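The following blocks contain the structures, represented as structure tokens.
Nothing in this text is a laboratory measurement; each read-out follows from the coordinates by a stated rule. Nothing here was measured: the structure is a model prediction, and the numbers come from that model. Cβ atoms are built from the backbone, for glycine too; each structure is taken alone.
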Structure P
Amino acid sequence: MSGFDVLTRGEVLDAALQARDYLVSCGVPGALAAKDPRLWGRRAVDHSRLGWLDLPHASQGLLKQIEGLITEVRYTGLDHIVLIGLGAESLAAEAIMAEAADAADADAGGEGAAGAPGARGGPGPGRLTVLDGGDTAALGFALERLDRTLVVLSSKSGVSLEGDAYRRIFSEAFRRHGLSEQEIAGRFLVITDHGSPLHDYARQSGFRIGLTDPHLPGHFSALSAYGLVPAVLAGADAHRLLEEAAVLTPSLGKDEDNPGLLLGAILGGCAQQGVDGRPRDKLVLSEPGVPAALSGWISHLLSVGTGKRGRGVLAFDPAGSPGPLADAHEIAINPRSPRGDADTSLFAPLGAQFLLWEYAAAVAGWLLGVNPFEPGGTVVQEAEDDAVTMLRAVGQAPLAADRPPVSVDGDIEIYADLAWQGGAAAAPPVASVPSILDALLASVAPDGYLSVVTYLSGGLSGRDLAPALARRSGRPVSYGPGPGYLHSTGSVHKDGPGTGAFLIVSGDPPAGDALADHPVPGRPYSLGKVRLARAMAEVRALRQRGLPVVRLHLRDPVAGAEQLGEAVRMAARA
């Protein structure tokens, strides 16, 4: 696909056209193309925060700079890339490799290469495994390929709690594999901002280093080193991606025939107004193929770019949509047929998609009166800092919740505080899993949503629960594995409209999961303990904002998952 188009209809079209006319009358397309920061006020945005508009051309130089590294990696047989990163640092690379895998499958007649959970197939021998703190199965897969593995540690600032744990685990594994300290350092590539704490650490450790512009917003960095370098090392064609984006660039300064302007007008216009004056600030994203990796990146971009000051656009997967809603609209990405049920159909190759959505997020932020280039780090960092504090406080002792469970139902511990700020739900006389789910669903506002976040290793997924919960509540359900999901979308949940209710599912490690139980080298905790601390910290962060939240802890991850699944099915039938 070489062209790009945005087709919309109905009430979404009406809202979009009004918003687009307003944008044109205010001179937004020309000012944005000229990288004029005064669009957001004199001191709100620095000119350098708009450098992402130049990446389709500027990153061609980046690709030339890493040609030597690529040659060396290929020559030494390091064809397996492990990417350690949360949110923006991994989602774009995942989307690139997912598209590469689809293309490879198509070339092979639909027979995809086998891989582990968290692994992305690619052209040729390359493969990318993303580690974001959620699943030890992907870590186990990577550790089995140490002789072929290059580890990419990607972060705009410092190393996350999970990143530190993974770095230590891989360093120790390489050491046991017989590598010298110098050889171990050569197995790590750090991608970070110039002058960041991680830059200093990587330099002291002798790691390979790739530096980026510290002024570039993390959520607008898909076409920078964060998105491109891991994917290129794993075998993707980044030159093609940049060419696809560059073809789009000339249209972004136009008042007419500007797909980025129209998409931004759709997002911002719908979020401002909708049926009966209700904003249509919920977006259902559909794209062919599973997993929908591009949708994950878009969700992060919109959450951080628009989720602040009580506003924001929250994206959902079709699996979490109960059907047509007055406050939601659907965008189908590269649908096989434009005559579907979606309000809007968007056609563009992947490189253009990245630039198109970034431009649209900037436009939507302008319409909503928020600065789209502010990082979302504060609201997500506080939960990580709380988890670190917990782990330091308990040392080698087990983690204990700050309050006892309200009940234990079979294999599931129930943690809830139903005295929610402004909540209508009351605590059930006997807190069973079905009754607590009923109370949580009853707390979802008429314009709200439910979010399911799982802190588990394999097994149960939020995708398994979302359809039934959406049918039962009649409201959309977002979902994802922790900590990556709330790290990516926490801005809109915590600083956005504030209409979410949250189901957090944690659990003890499955029997035989040695990686979850094994202590992190040099630390008094295991990966399983880190995951539990993250879940508990997120519950506290959500509770402090007066948001309805229930945590279900699966004592037995297998039996507990079956019990929870049956409770959700019962709720859907009620």
Structure Q
Amino acid sequence: MHKMTPSFVASALAMSLALAFPAYAASSTTAPTVQEAPLRAHLAFLSNDLLEGRGTGQRGADLAALYLETQAQALGLAPGNGNSFRQSVQIAGIKTLPAESTLKLEANGQALPAAFGKDWVFAPGDATAVHQLNAELVFVGYGIKADDEKWDDFKGVDLKGKILVAMVNDPQPTAEQPNRFNGKGLTYYGRWTYKFEEAKRQGAAGVILIHTTPTASYGWSVIQNSWSGVERFQLAAGTLGTALQGWMTDDTARALFKAAGQDLDTLRAAAERADFKPVPLAARVNGEMKAAVRKVEQFNIAAVVPGTDPKLKDEVVIYSAHYDHLGKQGESGDTIFNGAVDNASGAAALLAMAQEARRAPAKRSQMFLWVAAEEQGLLGSAAYASAPLWPLAKTAANLNLDSLNFVGATRDIGTQGSERTELGKMAETAAKAMGMHIAKAEPDLAGGYFRSDHFSFAKNGVPAFSIESGSEYIKDPAGSKEKARAYGKRYHQASDEYDASWDLSGMVQTAQYTLNLGRIIANQPKLPEWKAGDAFAKPRNVK
């Protein structure tokens, strides 16, 4: 851990302010150029132990929000929410109490020996502390209703009050339909978040997902760490989830289905066909589920550089990054998850970009949006999209930054997802102008497009994607790739700490590219559109 004395804190704040203000003395006719010094200063501060890992519902997140708000004021940015830089995000913190719960899986009247954490996990999806449940289980295959794919796993069956059992991922491609559900790539229909949302739309009392490592793209330990013995968060306002949400291991599912007189493999095979219909199981979830529930207020921080064009200034390009991380966890050793790369880097980059955008505005307005609680399920960006500070119909695009390049400058830049919209061509133009090219797109096997804050905008019709680091390093390609690869061991660990020896040329490059692309979008005569037929395409209704 990196310790910071109070005097150093004061020096860091003074330095960042000093770095900010002189920029306005420069000529506004010069192209905005992201500077490394402020980016590095912000990165070092945001990832310091003083901010305690910026955990949702913890002191560190409040300190981070205050820092970002203060810096936005110092840069001379306009408040994004009336006369305030803050947008309230109401969150419920939920921790299942398995020792006080009597919930059990029953098949043909007999309870299965399923232990919380080891065999299955559950939690309320509606921020309610106590639930009495006695509900029938129904296997619903992939649990998908997708008009664009001509797929409906529910077939009009009344599932109100039932507990749905569903597979993760989505229907696999076949020889006859190699491109169904995006072929090898995962669609949003395959994400566990979608399954929970659809269960609510079906009127179900709950949903339990069957975990396998290949279909989830991660092991059961990830589920255990996220659901067992820890506080989870969900939005406390708006559309709440079903009473019960949970997962079970594949072994538990097999035992449950067998006890209920069904064969899981046979039903899985049936679920790969479009004519699949829900299968009631001779099984139930029965008992009381208890959880500790508290309400937490977090804040998105929004700052604006107004546009210069009399008409286009009413439209906006939004740059976003989440400022939260995992906070303090555990009782011994290094308990602070500093989150230097994920995502102090993105939050710091936005500040450095805003400094330059303020000096040289574009025709459209530009919003710099630091969102809360991304690590808890994109909660801050979801809250923004449900109550936008700028009309979504007048939001030209969202460019998101998450985990920036700390290794070194590259010849390529990642823009996966941009090809779904007219932003793809603009992304190529911006890369070419900087002597770079777009990184080769790979099949999105793990559904990465649906796991960052830009997705909250995309599923509400705003062209959006996250800009990612390239991999063709200019200096020491082999050594640089190894440095980038080694970060995988520090991802979401206490060891994701700032290192003053980092070469931030790649981070500055990514920030500069994002700002350049945003300015191209901000200066275009018309708003960019989705490509025809895309699942998230919505018509523009700007008046």
Exercise for the section: Have a look at P, Q and say which one yields -8500 for helix-only ellipticity at 222 nm (-39500 (n - 2.57) for each DSSP H run of 4 or more, over all residues; to 500), as calculated. Expected result: Q
Fill in the blank from the handout: From the coordinates of one of P, Q, P(r) over Cα pairs in 5 Å bins from 0, in percent, for residues 331-506 alone came out at 1, 6, 11, 14, 19, 18, 13, 7, 6, 4, 1, 0; that one is structure P
Practice task
Given a value of 17 for relative contact order in percent (Cα under 8 Å, 6 or more apart), point me to the structure among P, Q it was derived from.
Solution key: P
Practice task
Identify which of structures P, Q gives the largest calculated value of Rg/Rh (Cα atoms, Kirkwood Rh), for residues 51-178 alone.
Solution key: Q
Problem - When mean count of other Cβ atoms within 10 Å over residues 83-90 is computed for each of P, Q, the largest belongs to - result: P
